Each structure stands twice: as structure tokens, then as C-alpha cells.
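Dropping the structures in below, format is C-alpha cells.
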Structure 1
Amino acid sequence: MFDYMPVAGWPELAWLSYAEVGSREIKVFHGTAVETHDEWFCEAVWSGDFERGDFDRTDLVFGSGCRWREEGAVFVSSGTTLDRLCWWPQDHGTWISNSLCCLLAAIDAELDPAYPHYFYDQRSIMYRGLAAYRPTLNTSRGPVRFTFFHNLRWDGHTMATYEKLDERKWPDFAAYRGFLHSGMEGIVANAGASGRRRNYHLLSTLSRGYDSGMVTAIARNHGCNEVICFTRSRDGRDDSGESLARYLGVRPWAFDRMAWQREPICEPLFMAGDGVGTEVYLKAAEPLLHKRVLLTGYFGDQMWSKTPRTIEPIFLTGGNLSLSEYRLAVGFFNCPLAYWGGRQLSQTVAISRSEEMRPWDVSSPYSRPICRRIVEEAGVPRELFGQRRMMVSVLTQVNEFLGPESCRDYLEWLGSRRDAWLRRRQLPPWRSLRADSVLRSVLNAIWVAMGKAGLNEVSRKLLSPVYLRRYLFPWAVDRVKNHYYSAAVGLARP
């Protein structure tokens, strides 16, 4: 069924498989931490018995893998839109991987350095959701396909997409809270199973907002005793959850949000997912991330809001791919609690708006009654959290950029690929950081003004990278591919 070939030097959670047409054997190249069994392999945790390997029969699965069934091989994607399966179908068979960079190295494919729209293409999962994201990426060897959230079934000849199982109802707050605790209990048991090659432990993030406080309040009851805090938000305000940590009984580890800029060329691993790298601030906490199930509140602004952008189950506004390559190298799972049962968004919205939640519905546009109730009932005073929305994510496309060493490398990379623009009969970008900074400052001021005027949908288009920031994605992919070249390059050549 599976022909396993471990690859020394690869990111430890990366895998690449080849399913040949007409064959019942799948070749699997993999890193050292991928779990390998006769009937399945994975780099995943899920709410279920580890020994059974039924990660293809739940949507509470974080990571990826493949499971043999009578009807064929089932390739399983993460139950979020923060990771994806990448595959390259050909007449003779299909290559598939949990890493875009690994797949491109294996098939010896290149991206077009001068293509200006990678930002929208790769973040279409965030702006359009599961219903309308762009499913392909053009390369020098033809299109590579993406699959988010859903699974893929290989019957020996073709690959078909099908949805994960989805059956649950929460009539009230107690039922939903019970679901979260039950899911967390299952994740912890699975991550610590004796049959694993490697065990994983919970680690949460904690700020002064709603979402991470709720996640930590749930997780502390299941063995999570450490949290990551960042001392300042994007706008410089105190956003550290250290004061909440004392009430929740967990140990806080505080870090500088901008420490990544002092690291030598760390950005590509964060930017190779979508060219933005919003989670690069986590680089400072890297020593804590290894062998962890990282719990976050990502997607909480939809799942736990009274007024989400939509209540349709398409994960609109989800899809930050900043950790999709990074976590494979460091060795952790990205597990956002708000995605648990995310297709039942309409049910959590109904609970948030219900009469029973009114005591926790503060008179502010920034109100999340489910989060507030769980955190306050855990003993945290009301005034310590959820007062205003603050964020620590890094916006390289707006007013932040690369660290000094990465910036030099990127400018050299642009200069070495001038022919890509000339072939398009275009002038190569002028490699001036000063001009780039002035242009972004002007556009950022316009963006802020339009946001204040209520023109949010129009202003969001101004977040599109311009000038030097437009080509960060192919640069990052090119650099991360080097992690795979030694063993993978040319595997799929005719």
C-alpha cells in the first residue's frame, strides 16, 4: 500500500507522495516526525483514538495525511483553511504534498517572478472562502492544484474531492461549551498516545482580547499550563495577556513582537504560504513551539461574533497561510479553536444573540458574549480583557517590511531576475527602499482615512502589495524550496 522513504534533512513534518495510475502502491517521501503505519500515515492530531487512524472521519483534525479505505486512498487535509493539500495531476499519476515548496522542488517547477497577482491568488481563500477560492497556481510545469479543508479520494485513476463529515447541533451555550471540552479532551489523548512516534503538548496564545483568553480558559482544564504573550500590539499598545495568566493559573512567556527583524532571513518560511507572513512575530517564541499543539483564537472574529460578515458555512475571512510552511519545519500543529465546528457558525451566532447570554453582552461594538462568559467564569475580572480590539499580526503589505539581511537578499534576488520582466516587455522594479516606503506611507494614510469613512471594502483593495512588496511570494517560495532540493528535485521528471 505505502512504500515509505524517509528523507534526512527535510522539514520534519513534510511529506510528498506519488500515486501512479493503475497501482495499489503509493510512494511516500517524508520527514522524520511523520507517523507511518501499514494502512495510513499522517502528521496530524485529531479528536479520536490514535491507533484506529480514523482522521479521515472527523473534521476535528489538524495536520494532514492519508488513509487506505476499500474505495481507495483518502488524502486528508486540515480541518481549517490555514493549511492545504497541494497536488499536481498528470496522465501517469499524481504527486501530492502538504507543502507547496516541497511539491515544486519535486516536480522541478518554477514560479514567474514578474507575475504581479500572487497576493490575491494565494489569499483568495481568505477573501472568497471555500466556495470561490482560486484552486490552481500556474508554474513552469503546468498548474498545481490546492484543496482546503475537504479531503481527496484516489481510486487508482483519478482524484476526487469530497467533504468532511459534519453532524452536530448546539441548542444552547452549555451544549457548545461541552463540545469544546469534549473535543479538547480527545485532542489531548490523541496527541499523547503511547503509540505515537512523538508526543505533543498543548500551548496557547494569550492577549488582552477575547479569543485567546477563551481558548486558554478552555485549555487550562486539559493540561495546558503555558501561554505565549506579546508585549505590544500592532499599534504599540499593551496587549500582553500576562495579567490574565495569573487568574487562569498558567505560566506566561512574554516576547517582543518585532524580534523577528533581528533574525537572519527568517521571513521566507512565513511568506511561502501567501506572500504576506502575518505570523512572523511567532519566530521569537520558536523554542516553545517544537512538539506542540498550538491553540489560537484565529477565526474567532467570525465564530464568536454577534455580527459576523456571513453565517454561511464557507469560512469566509479564514485562510491565513503564514504558518503552513513554517510549522512543518519547526514541528507543531496549528489548531485554532474557533474552527472547531466552524460550519455550524449560524448556531454559535444564535447562541451569542440569545437571551441567556445577555449578562455577558457588553454595550460595545466589540462584544463576544460566548468568550466573555467563559473567561469571566474562569475568574478573570471583566475589565482586564475584551475592552478594545488589538492585533499583533505583521502587515508587510502595509507599513512593515523585511529585516535588514532578508531585505538585502530579496533585492539581490530581484536584480538577478530582471529578464522575467523584460520578457513581458516591462521595466523591472526599481530596487529603491526609499521610494517603496514613501509610496506605502501615502497609500496607508489613504487606507486609514477610508476606513474611518466607512469605506472598508474599497480600502481593503489598497492592501494589495505594490512596488517591491508585490513579488515577495515567489522570492519566499524560491528560498524555501532549497530545504527540499537535496533529495527531491527532479523526482517527477519524465
Structure 2
Amino acid sequence: MGLGLSRARWLVLIAALALALAAVWRLEAGRQGLILIALDVDGTPATVWRLPGAEPAPVVVIAHGFAGSRQLMEGFAQTLARAGYFAVTYDLLGHGRNPVPMSGDVTVIEGTTLLLMDELARVTEAALALPGADGRAALVGHSMASDIVVRQAIRDDRVQAVVAVSMFSLAVTADQPRNLLAIAGEWEGFLSAEAQRALRLADPGADMGQTAGDPAAGTGRRAVTAPWSEHVGVIYSPTTLAETAAWLDAGFGRTGAAAVPERRGIWIMALLGVVLALGWPLAGALRRWRAPLPPPRAGRGVFLAAVALPALATPLILWPLPTKFLPVLVSDYLALHFLLYGLLALAILWRAGALRIAPGWLWLPVALFAIVAFGGAIDRYVTGFMPIAERLPILLAIVAGTVPFMLADGALTEGGRAPLWRTLLARGAALLSLGLAVVLDPGELFFLLMILPIVLAYFLLFGMVAGWIGRATWRPGAAGLGLGVFLGWALAMTFPMFAA
């Protein structure tokens, strides 16, 4: 049985597959010629990157930021390994495939920060014990980890150089840590000013792009702006990678031009984009299982009630209630918010006789496509996306909330058939509802602000895919249920596990 695709869909399918293969080939080429060694450091999973037959060299331990994992820092590992260093990436406590949750008090240095420093110390110790490590070390950290590497470098004399990307750290002084390079993206205004402040502590007259002191003597200080980049793009910037390698070479008295994977970020974006594009021809293949009738359109009053009431009522109902039941920051609240929001919206539509979602079995290929194809690409090249055993209960709990939420979204947007104003209003209200929850309880739900851009991006990207599926099948529940599973999966993998 053929797919039953039109010529246009076949052309898109073939072109997308070809581009996906080209992107994978280019991304995998960055690993060619390097040796990757798995390392377990008291439960912390790490990866050692080096050239085969490498001569004794310093160790560079590379730490990712909040909600990241080893994969996020792979560009640094490839660049530094090809420059002859022993590059070590690892999953911080509670992140990626690390089964040990973060813990401690996040508001004081003696709490979570100290525990993360101790973990970094253990990873550095294990790296320095590797055959071929020459006893010298450097640290690279992004965002949250920038403060961790700065503080750890100050207390460990073996650390001779530090690269802090998107840095904010109150521990920086005029002469500590030694040989500090601070890098900020061009579109990180506050963090760019912070990098310049760190530079001027060492030399009040220095400007961005200049070096104060002498890296060879351990007194170097430099601040750099990575052009055309923000808080994530700065990690992939060729400027960031080249400056990092050059700074470490200067501090360790080494020479040689680093091989920078200049287009890694672009190829990752291309791969994720073409995987999403595959949704259009594949949605056409589902047309043969179209529902007998399109879903009914709710009247304007019913629609507005199904949008406004859940958006306002959900945060107000949950505000006084205890919502901490999962070992993940704010995800327990998020699961309850999505569950209540979705159930309220579905109940209003059902009561008005305007609910027909009919997911059938078509939700399963939708979920598999999103998790295996899109999620697999993320797990390989961006950040940890495949769950370890410790995350499975978290995943199930969050999916129990996101499925009703996305079923309601599918019903309100009529599987992509609703007028644009209805789609914008339905999804905008969902984002505003989360924002209202933060306003009501900023102390507990501050981290929800990080979720808002993720949900917005989800609506922009996968909302488009849901529209393709809904218009092809007249089954808004197929995309709602399938993509609800995927949204829950993505959120369960995004935030770190945390044990109070």
C-alpha cells in the first residue's frame, strides 16, 4: 500500500530526507578522528574526548548550564580535543543522564553551589588521573556553570585557566581566578556588561576584545563579545570556540590553530528544521484515515468561555494548594496546571456540545515521529532527551497533564481549521495563564518563566505540525494526544531533578 502522497508532498519528503542526511553527515564528521571514552565519576556520567595517540596534555573540564547536558557543550569538546587537550564533558547533578538529583539551598553559596563545585572537583580529579594527563587543568563553564568554574578555580591551584561563557559570578576579583576569559553574546546586554566589569577589575582602562595582564604568568584577563549570538547561540559561535582554544594555548604555553566546527549550530538548526518539515508529507499519508466529519465549531461565546475561564481559574485554584510532589523544579506545578487547564476547557466544550476530538490510533505515529525523529536528533546533537529510569515517574506525571492540555488545544483550534484569531487567542491565553501563576507566587514559580519561551516555541513549531495533521485527518485529537505525549516528554527531560 502506497503513501498516497501528491507530487508536491513527495518532493518535500525527498528533499527533507536528503537535507537531513546531509546535516547528519556534517555533524558526525565533527567526531571523526577523535576517541570518546565513557567515564563514571561516583555516579556522574562523563565523556573524555581526545586525539588518538595524543601526547601528555592539560585536562579541560567543560560544564554546561542550567537545564543542559554534555551534548550542549560538544562543540567545545571537539575543538579542544583537536587542539591536543584532554576535553571532558559531564552531566551536572540532576541533569541529562545523571541519576543523582541536585540538592541543597539554591539561594546560598554554601548550598547547591557548593555541591556542584564538589562534583566538578571530583570530575577534575578523575580527569587528571587519566593516562596522558600532564597534571594541569582548565575549566570551561556556561551560564549557571560559569559561577561554578570560577569558584572552583579559585580553590584549586591546579586550575591554570578559566573560560566563563555568559558569566555572572560575584566571586571574580582583580586577580582571581587566574587567567580568566569572559565571553558574552552580542545580544546578552547585561552579561556583556558583566564580562567587561570583570575585565576592568584587572585593568580599569581595558575594553571588550582586549587582554589585561599576562596569560603566561597566570595574570591574564580578557573579555570578548561573540557576534550575532544570544544565550544559547553563544555556545556555537565560532568566535567563542576559537577564543577559548587560543586562551588556553596562551595560558599553557601551547601553539597551534584550533579546528573550529564553524557551522555546527547551523547544521543542527537545519536538521531540526527538516525533521519538522517531514511532518507535512507524512500528515498527507494519514489522510486515508480521515474522520467522517470535521469537528464542530464552537460558537463565539462558548469559545471565549473555554479560553478565558481556564486561563484565569487554573492559577487561582492552584495558588493556595500544595503542588510539590515531583523531584523536579516546578514541573510538578506545571503538570497540575496543564491538567486542570485542559480538563476545564474540555468540560466547557463538551457541555456545549462542541467537542469532537476522535484521536483514534493515529496519535501513536504522531508521538513516535516527534519523540524518535525530532527527539532523537535533540538527544544526539543538542541536549539529553532520552529518559533514564529515575525520570520515568516524572515523565508519566507530566504527560498526564500535557495530554488533556493539548487535547483542549486541538479542540479549540479545530485541528488547524480555526480562524487565525481563535488560534492566537487560545494559545496566547495559555501562556498568559502561566504568567499569572508566576505573578501570584514568584518565589516558588520563578523558574516557570523559563518554560514560557519553550511553550511558545512549541506552539509555533509543533502547532504548525498539529495543523497539518488536523486538516489532513479532521481528527484534532490525533495531534493533540500525540503531541501532548511529546510535550510532556520534552518538559520532563528539560528541567533538572531536584531533591530538597
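Among candidates 1, 2, the computation of helix-only ellipticity at 222 nm (-39500 (n - 2.57) for each DSSP H run of 4 or more, over all residues; to 500) that gave -8500 used structure 1.
With respect to FRET efficiency 1/(1 + (r/R0)^6) of positions 60 and 308 (r between Cβ atoms, R0 = 35 Å, to 0.05), the largest value across structures 1, 2 is given by 1. If P(r) over Cα pairs in 5 Å bins from 0, in percent, for residues 220-283 alone is calculated from each of 1, 2, which structure is the one that comes out at 3, 15, 19, 17, 14, 10, 8, 5, 4, 2, 2, 0? So the calculation was done on 2. Taking distance in nm of label points 7 Å out along Cα→Cβ at positions 92 and 476 as the criterion, the largest value within structures 1, 2 is that of 2.
Ranked on FRET efficiency 1/(1 + (r/R0)^6) of positions 276 and 324 (r between Cβ atoms, R0 = 25 Å, to 0.05), which label among 1, 2 comes first with the largest value? Result for FRET efficiency 1/(1 + (r/R0)^6) of positions 276 and 324 (r between Cβ atoms, R0 = 25 Å, to 0.05) over 1, 2: largest is 1.
Given that Cα extents along the principal axes in Å, derived from a single structure, equals 76, 54, 42, which label among 1, 2 identifies that structure? This value belongs to structure 2. Ranked by distance in nm of label points 7 Å out along Cα→Cβ at positions 12 and 84, structures 1, 2 are topped by 2, which has the highest value.
Read-outs throughout are calculated quantities, based only on the coordinates presented, and are distinct from any laboratory measurement. This one's a predicted model, so the numbers in the text were calculated from it and none came from an experiment. Cβ atoms are built from the backbone, for glycine too; each structure is taken alone.
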